[in-house]
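Trainee: So, here's a batch of structures to check.
Computed from the coordinates by the stated procedures, all read-outs in this text should not be read as laboratory data. The model shown is predicted, which means the values in this text are computed figures rather than measured ones. Cβ atoms are built from the backbone, for glycine too; each structure is taken alone.
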Structure P
Amino acid sequence: MREEKPAPEPTEPEYELMDTGIFDQDAYFDIFIEYVKATEEDILVQLTIYNRAKKQARIDVMPSLWFRNTWYWGYEDQTYVPNVYAAGKQWLKVEHQDVGNYHFYFEGKPELLFCENETNRQKLFHQENTRLYPKDSINDYVISGNKSLVNPQLRGTKSAVRYTLQVVGEGKSVLRSS
């Protein structure tokens, strides 16, 4: 973590990301995301991940799907909760009673991660969670490595397809999904 310099005088320019020095060694990634619409309901996505460093570097890239949590707040019938789940080795099934059912296809053999798009009441309010695997579970698993934080049944209202890539120095990797 980098420290910010003291607050500028009113006549000084605002402290910007470039002022942190984070780009000084060109050791960062650029990610370009391109969308192509094949039909009204068929969208193709390509992610191109550029390693701007001279050395090989690791990056986790996690295309994600989730449902906006409207059931908990009473905007929908609380007895029905939409669902995303692993339906095969290279696709997820997405089910919603109003929006319909869809498929999310992806390349390779990424790690599939699932949780519920619900607030972690235990962490925020010291109250019991209403469901297992609250919305920060995927993040907490990626940071801690504790697999028990994500749903082992490979289903939920929030999902991520986790690619752990080693990208050669000044090279790129390409991922595609639809």
Structure Q
Amino acid sequence: MPAAVNSAFEAAFWFADTALNDNEYLQPQKLHRLLFLSQGYYLVAYSGKKMMPAVFVADEMGPIEPNLYMAFSKGRPDMDINLFLPKTVEQFLDSIWRRFGHHSVNRLTHITKETMAYKQAFQRGSRAEISHEAMRLSFTRADKTPALDQIVKPKVMLTQTGRPVTVKSWMPGSGSAKR
């Protein structure tokens, strides 16, 4: 299944730009925690679909994406990327930012290191890959993290009679339609 964006750099730049717009310094470790949370919750929200083509590893500091880690090691890299993300991805990242952006690096590190996905990978050794399926299961169970409905609020609209209803995007094959 293809990812929703072309590269993890697109999401990383979105977070960096959003932090800058909010007059906040985005520490590299905080960026990695936000990206890890984004990928994990996206996997839950979109039935296993990846938000970005990224591989996270269980480092002693917490989960990191090693390619982004190297690229951002001396500051924001100078590269041409698509800054215009699909609307659904941008809304999703905004939800992650609103829920977690105000937390300290230490708090985000604690949250992410408590996920079963991180713990299982770290038990295999430092820098062991964290599988997408393990991330999806960790964030689905939400044992040590907020549940998805605390991150992404359902969209509520009104019917023609004024009754509020929750709506979501149609995803082919996700329902149990009878023929």
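Trainee: Figure out for me which of the structures P, Q the number 55, 41, 34 belongs to, where Cα extents along the principal axes in Å was derived from the coordinates. Please report the intermediate quantities before stating the final value.
Mentor: Working: P: 55, 41, 34; Q: 56, 37, 29.
Source structure: P.
Trainee: Quick check on the output: -1500 is helix-only ellipticity at 222 nm (-39500 (n - 2.57) for each DSSP H run of 4 or more, over all residues; to 500), derived from one of P, Q. Which one produced it?
Mentor: Values: P: -1500; Q: -14000.
The read-out comes from structure P.
Trainee: I've got another one for you. 3.4 is what came out when distance in nm of label points 7 Å out along Cα→Cβ at positions 9 and 25 was calculated for one structure; which of P, Q is it? Each step should come with its number before you reach the end.
Mentor: Values: P: 3.4; Q: 2.5.
So the calculation was done on P.
Trainee: So if we calculate relative contact order in percent (Cα under 8 Å, 6 or more apart) for every structure here (P, Q), which label has the highest result? Could the numbers behind the result be given before it?
Mentor: On the way: P: 29; Q: 25.
Across P, Q, relative contact order in percent (Cα under 8 Å, 6 or more apart) peaks for P.
Trainee: Then there is this: Among P, Q, considering only distance in nm of label points 7 Å out along Cα→Cβ at positions 137 and 161, which has the greatest calculated value?
Mentor: Details: P: 2.1; Q: 4.4.
Biggest value here belongs to Q.
Trainee: Distance in nm of label points 7 Å out along Cα→Cβ at positions 17 and 41 was computed and gave 3.6; which structure, P, Q, did it come from?
Mentor: Details: P: 3.6; Q: 2.0.
Going through each structure in turn, the value belongs to P.
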